[in-house]
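Colleague: Each in structure tokens, the structures are laid out below.
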Structure I
Amino acid sequence: MDLPLTLYRIDPGRNMRRYYSLSLQPSLFGDIALVRHWGRLGTTGQQIVELHDGQGAALKALQKLADAKRRRGYRANQTVAKS
């Protein structure tokens, strides 16, 4: 899996243009931070940071979130065109 992972959900019929980005970063305290960033394309969006004890736990949490987003219709390779 390539990181950071950015998923898109674009549905012009519903005026939906969303993104969801997941990345792993080391924290100052030796933990691994799972950084989640999401919002409407073209906006600043929102962000949350979750700390995990190790890279294995962080990767497992990242995969679980990515799978949930894919079930909701997010895809990694959608064409992002500015309107």
Structure II
Amino acid sequence: MESELFEKLSMIHRHFGNENQRRKLVEEAREYIEAENDEEAADVFVVAMQLYMNSVEIRKIVKAKVDRTLDRIVSGYYEVDKKILV
């Protein structure tokens, strides 16, 4: 992502604060669940990215989850799910 976007997201996060943005993420996630459209998905991403950028713990968890998913793809873990569904 562009550094300008990171700076803007940081400004928003600083203005509203971490706890408010955590609550905002829940609100945006609910709206996405109801609407399931690109705009609501973007809203979720914007707030989630703010939390990601401002939390070492969240970044560690994200890295672990991405690595785990890639390991599972390579190992064929998800191929079992496809066979069950067919």
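Please treat every number below as a calculation from the coordinates, not as lab data. Since the structure is predicted, the reported quantities are computational estimates derived from the model, not experimental observations. Cβ atoms are built from the backbone, for glycine too; each structure is taken alone.
Colleague: Given a value of -29500 for helix-only ellipticity at 222 nm (-39500 (n - 2.57) for each DSSP H run of 4 or more, over all residues; to 500), point me to the structure among I, II it was derived from.
Modeller: Comparing all candidates, it corresponds to II.
Colleague: Taking mean count of other Cβ atoms within 10 Å over residues 25-32 as the quantity of interest, name the structure among I, II where it is greatest.
Modeller: The maximum falls on structure II.
Colleague: Given 12.4 as the derived value for mean count of other Cβ atoms within 10 Å over residues 49-56, which of the supplied structures I, II does it correspond to? Walk me through the intermediate numbers first.
Modeller: Values: I: 12.4; II: 15.2.
Of the options listed, only I reproduces it.
Colleague: Right, here's the next one. Output the label of whichever structure in I, II has the greatest value of mean count of other Cβ atoms within 10 Å over residues 33-40.
Modeller: I
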